[in-house]
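Following this line, the structures themselves.
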Structure I
Amino acid sequence: MKLYGLLFLVSNCFAQSHLSSSGNKDLWYHKDFILDNFHGTSLEKWKKENKKHISNKIIVATLDTQIDLEHEDLQDQFWINKSEIPHNGIDDDKNGYIDDINGWHFVGKPNGGYFIYGNFEYTRIVRKYDSIFKNKKKEDIEVNLQNDFNEYTYAKNYLEYYLDYYSNWRKSLTFNIEVYSKSKDTLKYFFPKENYNISDLDSLFKKHKINDKPYWQRRDDNDTDLGSLIHYMIVNYQQNFTKLEHIVHKKNELDSIIMQNLNVDFVDRKYIKDNPEKLEKGYGNNFLNSFKDLQYHNTEVSSIIAANSRNNIGTSGFHKNIKLMPLITSVSGDENDKDIAMAIYYAVDNGAKVINMSFGKEFSLHQEWVSKAIKYAEENNVLIVLCAANQSKNIDNEITYPRDTYMWEEVEISNNCINVGSISKRIDSTIVSPFSNYGKNNVDIFAPGEDIYVAIPDNQYKYDSGTSLAAPMISGTAALIWLYYTNLTVQEVKQIILQSGVTIDKQVIKPGTENELVPFSELCKSGKILNTYNAMKMAEEISKKK
């Protein structure tokens with residue numbers, strides 16, 4: 001779990017922001033290794049060679065956050081439901097959703113509103129089973145309930161850990177707020193112009209060192225000696241808290257996490273007013289951009305897939321004929337399996353060929369719902385793209401959801417999913433992004449996901465990183481293949497993307513370690529990274545043979 005942007009502790013695939021954009025944009029991920037010395041997608045090379053004009057369109061659905069529908073670089077790129085008459089309050093196309101012009105908001109309030117914080121999935125699991133399993137031992141549980149009990153126990157351990165973690169962090173911030181002014185005033189003695197940085201503070205701290213601990217485990221005995229006051233300010237600067245309001249904002253954010261994300265008594269579905277134990281159409285609303293601070297992630301993801309490449313501003317997508325279908329399933333918390341499943345059904349039934357799912361979680365309360373929806377997508381020739389997540393761990397050993405296998409089983413439930421890890425622009429042993437998850441069995445391929453130039457709300461842009469941004473590289477490539485070679489099956493498109501990738505035959509640093517070298521082939525099933533140029537060439541050959 002991690003914080004994203006202004007409000008986001010959404011889910012562990014979401015992008016990691018680390019560099020604001022300024023100056024010239026760098027679309028390294030469109031470059032070619034031979035021509036440019038970057039392991040990009042070679043999309044730029046393909047575009048230069050391709051002269052064939054096409055008129056058909058393809059729809060890519062993004063299961064994600066809200067989105068900036070007005071962004072300058074996404075204009076004319078959204079799917080329009082032409083069977084629906086806008087704003088007449090009638091389900092004209094009788095698809096179960098009223099006035100769904102561009103998509104649907106599955107976590108919206110029925111009155112058109114929104115909410116910001118939802119439960120984590122392990123919070124939901126504990127709430128569901130607490131009345132059955134609380135204070136019980138394994139030997140007390142009936143055989144047919146053993147799996148549920150194990151999942152409850154695992155979830156409860158997660159909940160207790162993070163409650164303790166965030167509560168201690170909040171306690172530290174609360175005290176830090178109390179002593180902030182005293183710290184600032186004290187430091188004026190040493191730095192009258194207040195022009196200090198972390199290095200300056202660290203040098204001063206070493207002269208007045210205390211037995212410090214990580215800031216979230218600080219002793220709470222109200223230390224206000226000189227060393228402590230210096231240390232508090234070092235911690236602030238390390239967290240980019242250069243003003244008191246920054247600390248206050250973070251403390252308020254932690255309040256919301258504790259009282260909503262982690263609170264078993266806080267039921268997020270009360271806002272939606274649906275039946276959370278029943279798959280049904282029509283709940284939610286049609287407002288896709290009602291709150292700007294919830295629009296960042298989907299705007300970024302969508303700009304990679306289909307940003308306008310003809311306007312000479314911002315970034316560039318894979319093709320102008322790709323149309324985006326925003327399906328809102330994410331708030332600050334974990335996605336609900338009901339919303340994931342219903343959004344997949346919606347995407348398939350309304351014409352999407354590719355579904356991008358740049359999110360993840362450690363638990364799944366109703367995996368069977370999502371599994372059936374994934375199979376439904378396969379039956380209708382639709383590709384689903386997943387991100388591997390950003391925890392630097394082996395997901396062969398630690399399960400993440402959604403997934404195309406059932407829990408610990410290795411047999412795939414379908415053959416229409418691609419799980420993507422992230423690489424950087426570096427071409428040495430550090431090519432794999434240090435944050436990226438990996439897995440010889442459960443990650444299929446890697447794609448550019450670090451230092452990616454993306455659109456963000458209010459016609460702005462920045463560089464961002466995360467497996468969230470690697471997944472849409474695959475989605476854009478799949479959409480491009482189908483635009484030109486419409487006779488291919490979903491299984492063939494998946495096979496083309498995986499087989500046409502560039503083999504990385506070298507030792508690389510395994511994510512989560514400082515310098516442990518492993519063969520790249522041990523980090524994913526294909527042993528390759530995405531190459532759009534190669535994929536289009538292979539798709540052409542296979543399509544002709546059909």
Structure II
Amino acid sequence: MLKQLFFGSALLTATGAFGATPVSPVGEAVNLNKYREDVKILASDAFEGRAPLSDGEQKTIDYLVTQFKNIGLAPAFGDSYIQKVPLAKISADQDMTLTIGDQAFENGAEFVARTERISADITLNDDVVFVGYGINAPEYHWNDYADVDVKGKTVIVLVNDPGFASQRKDFFNGNAMTYYGRWTYKYEEAARQGAEAVFIVHETMPAGYGWGVVQAGGTTTKYSLIDDNNNQSKVGVMGWMHLRAAQKVFEAAGLNYREMKAKASAPGFKAIDLNAKATLKLHSTFEMAESQNVAGILPGHTAPDEWVALHAHWDGLGKGTENGKEVILNGAVDNASGVAGVLSLARVMKGMSEKRPNGRTMMFGAFTAEETGLIGAEHFSLNPPVPAENIVAFLNIDGMNVNKATDYILQYGEGLSELEDYVAKVAKSQGRFVKPDPRPQNGLFFRSDHFAAAKQGIPSYLFMSLGDTDPSFIAQRYHKAADDYLPEWDLGGVEQDLDLIGQIMAQLANNGDWPEWTGESDFKAAREASKQ
């Protein structure tokens with residue numbers, strides 16, 4: 001067993017839903033009463049939902065810095081626990097209409113549009129091209145942009161990737177979404193191709209959520225990092241289009257949407273000029289601001305420049321409206337539970353390091369603006385305290401199982417990195433098995449902070465169990481005011497998952513291993529490039 005490398009053969013047990021669960025000295029050292037206290041405080045009304053750039057942000061940062069100091073962690077960013085994250089707060093004027101050909105579409109009901117460029121006004125009067133899934137993936141021998149020039153044009157693309165349409169596991173990744181299926185990739189690739197605007201056709205099944213989610217996210221204030229050129233290299237208009245609107249566009253062009261989607265899902269598809277122009281006037285206002293990442297470290301004894309990172313995003317959604325009333329979205333499970341887990345393991349590892357110092361440095365972090373696009377994690381990954389190639393692994397907690405212990409651990413993605421082997425072996429030592437993501441089509445691996453680190457080549461792993469042991473959570477409490485701390489939480493799942501994560505951290509901090517990406521991917525290529 002891997003755990004025996006560092007903790008001998010001592011085993012303790014915790015009683016869960018399925019009986020006795022082996023717990024190592026890491027799990028035994030977790031103080032669940034202190035864990036409860038951390039969640040209760042972070043998810044209290046006093047913290048106002050922990051929205052970036054709010055009073056709740058400063059209360060959160062102050063609390064975390066105080067805890068890191070009390071634990072005895074050193075600052076992660078030179079002499080500071082805080083990394084400033086420059087943000088643009090972007091609000092699009094919702095008084096706009098999209099016209100394609102001679103058809104006008106209503107904002108919110110039929111399309112949404114925004115920008116990350118620092119440009120007050122963007123005016124479209126562009127030719128419209130259907131480019132299938134908008135994917136350029138050499139490893140899959142797939143390029144929807146082959147033999148077409150979309151510079152300065154508006155492109156319409158399908159959501160998800162051809163694998164989902166085929167359900168063939170040997171085609172892309174079948175039902176499991178690849179990064180090429182994520183909406184973020186669609187915008188990135190269109191910008192690389194020189195397109196001025198992108199409209200993604202929304203369909204509930206391949207997207208993994210309904211139009212209401214798109215409407216809510218596309219019509220509210222958003223945040224973005226700012227590059228040296230005020231984000232001018234990004235696509236001008238980032239849009240979504242309701243399926244009914246897309247069907248009208250294709251019908252006006254003398255095409256059947258379903259037939260074109262079928263052609264776009266098969267090899268050999270060629271982009272189609274829809275012989276229409278898109279017109280839109282997008283006006284946006286901007287507010288420049290700074291948010292904050294926070295992190296502390298336990299310096300390594302023999303290899304201090306090699307870091308093993310554990311993280312959970314501290315931000316929540318702040319305040320919202322439910323049934324016509326203002327409410328506080330306290331985000332107890334998402335993600336006060338994860339932040340409390342980071343603090344708990346920091347306390348455990350600090351105590352163990354006093355008996356036996358770790359070889360490598362352990363980092364314990366909490367970043368901003370995950371809920372608005374992994375922004376804090378992206379800034380950290382582009383500006384890490386040590387070179388990215390020196391970060392051994394990035395472990396991310398995004399919602400813990402606050403209910404009873406389980407006989408499994410969820411895994412998002414498959415065959416991505418050797419970190420999966422660590423998880424499987426430690427889970428087995430706990431009497432558990434690895435359960436594949438029950439909703440692989442949602443692409444959850446690409447939707448939390450570890451993904452920003454993965455894009456820089458850092459082997460990364462997502463620990464997320466919110467909703468899996470309580471099916472009602474997603475429907476009734478996720479991103480709602482009902483996501484509050486509940487005193488009846490069992491926390492058996494928290495104990496066993498922190499035990500597992502802590503064992504992996506301890507192993508990587510001492511065994512000299514460098515987990516690698518498995519299989520060909522952009523992650524692996526980025527890791528190899530960072531070492532050159």
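Coordinate-derived values only; no laboratory data. Small disclaimer: the values here were computed from a predicted structure and weren't measured. Cβ atoms are built from the backbone, for glycine too; each structure is taken alone.
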Exercise. For the read-out mean count of other Cβ atoms within 10 Å over residues 326-333, a value of 22.5 was computed from one structure; give its label from I, II.
Key: II
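helix-only ellipticity at 222 nm (-39500 (n - 2.57) for each DSSP H run of 4 or more, over all residues; to 500) computed as -8500: which structure among I, II?
Structure of origin is II.
So Cα extents along the principal axes in Å, computed for just one structure, reads 73, 48, 45; which one of I, II is that? Walk me through the numbers before you get to the answer.
Working: I: 77, 59, 51; II: 73, 48, 45.
Source structure: II.
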Quiz item: Of the structures labelled I, II, which one yields 2.6 when distance in nm of label points 7 Å out along Cα→Cβ at positions 118 and 254 is computed from its coordinates?
Solution: I
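Which one of I, II has semi-axes √(5λ) of the Cα gyration tensor in Å, for residues 294-453 alone, as calculated from the coordinates, equal to 24, 22, 14?
Details: I: 24, 22, 14; II: 27, 21, 17.
Source structure for this number: I.
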Quiz item: Of the structures labelled I, II, which one yields 0.70 when FRET efficiency 1/(1 + (r/R0)^6) of positions 86 and 518 (r between Cβ atoms, R0 = 41 Å, to 0.05) is computed from its coordinates?
Solution: II
Quiz item: Which structure, out of I, II, was FRET efficiency 1/(1 + (r/R0)^6) of positions 102 and 278 (r between Cβ atoms, R0 = 25 Å, to 0.05) calculated from, if the result is 0.45?
Solution: I
